[in-house]
Structure P
Amino acid sequence: MPHTATLKPKEDRRLLRGHRWAYRNEFAALPNAEDGELVDVLADGGRFLGRGFFQTAGGIAVRLLTLEDKPVDAALLRARIHRARRYREHRFGDSTVYRWVHAESDGLPGFVADRYDRVVSVQAGSVFYARHAEAIAEAFLEVPGVTGVRFEIGGLVSRFGEPASPVEVRINELRFAVDVEQGQKTGMFLDQRENVCMLRNLARDARVLDGHCYTGLWGISAACWGAKEVTCVDTSATAVDMARENARLNGVDDRCHFECADIQEALRDKGPFDIVMLDPPALAKTRVQTRKALGVYLALNRLAMETLAPGGWLITSSCSHFVGAEVFVETLKRAARMARRDVWLVELRGAAPDHPVLMAMPETAYLTCAALRLV
């Protein structure tokens with residue numbers, strides 16, 4: 001039987017609106033539960049609000065898996081995985097590359113799974129999922145074409161079926177090798193898969209800088225779509241090697257140059273450019289890091305604006321949830337003033353549709369991608 005935990009008076013309103021996190025300071029008392037054990041969250045008067053797993057550390061005490069009084073078992077997890085799959089198959093047709101499970105949005109909080117053709121790469125944040133790892137892997141493996149699952153929780157890795165790495169996939173008709181064993185996160189970042197298509201009509205004959213290039217999605221796409229010269233920069237030597245291999249796979253290695261370096265140094269030394277892409281890792285993983293993150297975004301984007309030729313494009317992103325779109329745009333406005341450049345905001349985008357936003361949880365909308373033209 002699940003433990004029970006009762007909220008303080010008036011602390012149920014956010015959960016009643018569909019939010020999936022119950023914070024530690026909202027409870028009158030917390031149960032003597034172990035990490036990952038099930039807990040029923042009750043309102044002050046005893047009303048059932050939801051069932052989820054307990055976290056012994058951090059501000060979130062319980063992540064809700066269901067708002068109904070029903071079993072949380074292998075059958076529920078399997079149903080959530082296949083519900084998520086049906087949406088991706090409907091949205092992406094025959095593609096076998098997508099974010100299969102997007103955490104809270106797909107009813108599996110703290111759990112992400114990306115499909116790279118025959119391999120599914122999973123990252124989870126709770127031992128709750130470790131206790132159900134075999135059943136979860138079976139749900140993925142019963143889908144035709146999936147032969148292996150890599151399951152990582154807290155740095156511990158389990159493998160099911162026949163995981164193979166690297167695996168070659170196609171994104172926007174281009175070829176990319178994905179290393180689920182050595183790559184960052186699940187092996188690749190899929191959230192920009194549709195945003196990168198902005199380059200189709202911009203890249204021809206352009207001189208391009210791909211900052212924070214990782215496996216080269218932006219830079220190699222620009223080269224394939226007509227850029228005359230692309231410089232890909234990342235501080236990770238492993239990432240640079242992967243990007244170099246992906247350029248070779250697509251036959252554009254003669255127009256792509258790779259550097260393991262700091263992006264700010266590249267912006268100072270390599271310009272001018274016609275297009276600059278900036279896609280740094282999350283700079284504000286907690287609220288207290290927001291001010292420092294905004295300072296980095298300001299400096300990076302100011303440098304980019306200063307190095308861009310007239311009529312050039314800056315495609316710049318923030319994947320820090322605590323830096324929302326409105327705040328990010330204000331930072332870009334400040335950068336433009338400091339760079340003494342006139343700038344148009346042409347497009348403002350979020351993550352690809354395989355990263356859906358649960359409307360009751362704005363936290364599931366984390367990516368802001370702005371396309372700016374310097375006039």
Structure Q
Amino acid sequence: MSLIPVPTTAIIVVAAGSGARLGADAPKAFVGIDDRSVLRHALDGVFAAQPMQVVVVAPDTHVGVAQAELLAAAGDRAELGSVVGGGATRQQSVAAGLAALWGDVTRVLIHDAARALTPSAQIDAVAGAVTDSGIIPALPVVDTLKRVDGDDVVAAVDREVLAAAQTPQGFPRRALDDAYRTAAASGVEYTDDAALFAAAGGAVRRIAGSERAFKITTPADLARARQLLEPAVPQGIGRVGIGTDVHAFGGEGPLWLAGLEWPGEPALSGHSDGDAVAHAIVDALLGAAGLGDIGEHFGTAHPEYAGAHGAVFLARTREILAEAGFAIGNVSVQFQGNRPRFSARRLEAERELSAALGGAPVAVTATTTDGLGFTGRGEGISATAIALVHRIG
């Protein structure tokens with residue numbers, strides 16, 4: 001038997017759009033931001049708000065996937081959720097959601113799944129503000145706006161009388177149902193629910209919106225969302241270190257560089273595998289933490305590291321930092337050399353180096369130095385790294 005009271009508020013999460021401007025091979029709501037989809041992030045925010053009926057409107061081809069996402073986000077509120085197929089337009093999709101509402105519902109929120117990072121506090125605020133009027137969260141317009149005719153600027157637009165609308169938008173249910181029936185009879189398609197509601201004579205008020213409630217429409221929007229969801233940097237004061245390393249060609253065996261083996265390339269000479277990229281990172285990390293340098297921890301006085309690969313050095317460096325109370329923020333490293341050709345294996349190298357550092361982000365770049373210096377003459381490779389660490393605990 002359910003222990004959750006039947007709610008009088010419902011939220012329709014519209015996830016039926018194709019998302020053509022995103023350029024993905026799936027409907028926008030089902031594209032991954034991180035290990036979770038746009039829809040899943042939106043539903044996480046919805047189910048973190050006050051209990052309400054949740055209706056997801058999905059493309060007919062993705063109803064099953066949407067149901068799985070809903071159940072994963074809902075937890076012990078699964079009985080409050082359902083999924084319906086959408087229509088050919090957004091307005092038709094919302095109408096399908098309205099038809100699925102329970103009889104006890106008196107307030108309806110309509111939310112774009114594409115606003116995936118909308119805080120649950122904004123959802124609650126909209127629900128709490130609905131009376132006889134419609135409610136939209138909105139942000140002030142900060143850009144200078146111009147009215148144009150083709151390429152000609154015609155006039156300035158007063159931004160003080162403008163606001164950027166967000167979702168969810170909230171309405172009294174009976175008035176919203178009436179407004180949708182009126183719109184269907186007229187054949188007019190509206191750009192958002194507040195416009196449809198106002199066209200039917202309803203009053204609409206605004207409340208403060210949130211910068212996190214932006215709409216994911218383009219690849220740049222998706223990149224912004226991914227950046228906002230990156231793991232938080234460990235607490236503490238950041239410290240920066242720099243490291244350099246140089247090795248000449250002339251070693252035995254294959255070339256090891258940036259954590260990768262490079263068959264057919266001449267090896268670098270050195271006490272270990274000569275991986276100048278990994279060694280520069282080690283020096284940068286140790287220097288940032290004030291823990292000495294690579295020679296102190298891995299030099300010839302430590303025969304156990306003779307011939308060891310760079311990944312071994314990096315993993316041990318991470319342990320040394322952790323023992324001293326430091327966590328790695330991120331690393332950027334560049335190597336200078338005419339060979340090997342690096343760009344095709346950049347992502348592979350970054351993954352390998354990051355894995356050795358426990359998942360800390362690593363960016364690797366390369367330059368040929370236009371043929372100048374010992375690297376330009378093909379005598380060896382030089383690498384420079386910058387690392388950020390944080391004290392923890």
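Every read-out reported here was derived from the displayed coordinates using simple, explicitly stated rules and does not represent laboratory data. Just so you know, these numbers come straight off a predicted model, no measurement behind them. Cβ atoms are built from the backbone, for glycine too; each structure is taken alone.
Work out which structure the value 22.1, 69 belongs to, where Rg and Dmax of the Cα atoms in Å was derived from one of P, Q. Among P, Q, the structure yielding 22.1, 69 for Rg and Dmax of the Cα atoms in Å is P. Computing mean count of other Cβ atoms within 10 Å over residues 86-93 gives 13.2 for which of P, Q? Structure P accounts for this read-out. Here relative contact order in percent (Cα under 8 Å, 6 or more apart) was derived from just one of the structures P, Q, and that gives 10; the source is P.
Of the structures labelled P, Q, which one yields 12.2 when mean count of other Cβ atoms within 10 Å over residues 158-165 is computed from its coordinates? This figure was derived from Q.
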